Structure I
Amino acid sequence: MLKFRRLLLAALLLAPLMARAEGPLLNVFGTVEINAPADKVWKMIRDFNGLNTWHPAFSADVIKSGTNNMVGAVRTLTLAGGPSFDEELLSLNDASRTVKYKIVGEAPLPVNGYVSWISVYPYKAGTSTVAWSGRFRAINSGPEDGKLVDTLNGLYKVGLDNLKKLAE
C-alpha cells in the first residue's frame, strides 16, 4: 500500500510538468494565390518526394521507405545547411488536390504530433489558391510558443512564395 501511495504521489506531482511538456494544440497556416491553373500547381505539390524542388528551405527530399506518393511512404527531408528529419505520407487525394503528412521521429524544432496538409483550389479562370496548414504541440510549451508558430508560418510563407514564383 505504501508503494502505491508513493507512485500516486509521484504521478500527482509530475502531472503538471507532463501537461506543460505537451502544451496546447498550436496551428499554423499560409495561403497564396497563384496565376496558374490548379492542375499545374497540384502536379508540383503532389510529388511527396519533391518538396525540395519548390521549397528553398530544403536541400534534399529522399524516400526512405515505401513507395513515393503511396500512403505510408516515409521521406527524409534535409534543411538547407541544417538537420534532416522524417515525414510520413498520411493521404494524397488527387480529387481534392490535398496531401497530408506528419513528422515521425525527432523533429528539428521542439514540436510533438506535427501534422500538416497542403491543398490546391481552383480560383478564378486560370488561377489557383494554395492553403498550407499544420498543427502540433510545443515541447515545453510556454512563452516561446508564439515564436515557434511565427517560425513555422514563416517557413510556410517562404515555400508558398517560391511555389508561386516557379508556377507562374
Structure II
Amino acid sequence: MLRENIKNIRKSKGLSQQELAVKLNVVRQTVSKWEQGLSVPDADMLIDLSDALETPVSTLLGETVAEAEAASLKAISEKLEVINLQMAQRKTAWRKVLHWMFIFISLAVTAAFVVLFFLKSPYLEWDYSAPETAFLGVLIHALEWAFVRAAPLVLTGAIIGIFLTRKKA
C-alpha cells in the first residue's frame, strides 16, 4: 500500500522521481526502491515525504489513493448533479413567477386604460377655485398624464416578457 500511495500521490502532484528525491535530499534510486516495495522510508523520512507530497502520513500509510480518488470523484459528481438539478428547478420556478408577473402587469395596465376611458376625466369639471380641489385635480391629472405616456411602454414590455418567459416545448 505504501509503495502504491507514494507513486500515485507523486504522479498526481506532477513530480518525477528525481524531483521528489531532490526535495527529500535522497537519490532517485531511493524513491524508486520505495515505489517498488524493495525498501520503506524510516519514520523521519516518512514525515519529510508527507511534507514534500503535501499529504498526511495517514494517507500515505492508509488505503490506496486511486480508490479514494475514484470514490471522491463519484461523490463530487453526485453532489454536482444534485446542485445542477436544484438550479434548473429554481430557474424554472423563477421563469414561472416572471411569466405570471408580466401577465398581471399587462392585465392591470389594460384595466387601468379601460377605467380611464369610461371615467372621461371627471375631475376636469371640478371647481378649481377651492385650493383643496385644485391641488387634488392637478395631482390626479399629472398622474393620469404620466400613466398615459408610460403605460404603452410598460404594456409593450410586459407582452414581450410574456413571450420570452413562456414555457418552451
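Throughout, read-outs are computed from the coordinates displayed, never taken from laboratory work. For clarity, every value in this text was computed on a predicted model and none was experimentally measured. Cβ atoms are built from the backbone, for glycine too; each structure is taken alone.
Source structure of the calculated read-out (mean count of other Cβ atoms within 10 Å over residues 127-134, 10.2) within I, II: II.
Quick one: helix-only ellipticity at 222 nm (-39500 (n - 2.57) for each DSSP H run of 4 or more, over all residues; to 500) came out at -10500 when computed from one of I, II, so which one is it? So the calculation was done on I. The maximum of FRET efficiency 1/(1 + (r/R0)^6) of positions 23 and 159 (r between Cβ atoms, R0 = 35 Å, to 0.05) over structures I, II, that is, the highest value, falls on I. Quick check: 71, 34, 34 is what I get for Cα extents along the principal axes in Å, calculated from one of I, II. Which structure matches? Answer for the origin of the read-out: I. When relative contact order in percent (Cα under 8 Å, 6 or more apart) is worked out for each of I, II, structure I gives the greatest result.
Taking mean count of other Cβ atoms within 10 Å over residues 87-94 for each of I, II, which is largest?
Working: I: 16.8; II: 10.2.
Structure I gives the largest value of mean count of other Cβ atoms within 10 Å over residues 87-94 among I, II.
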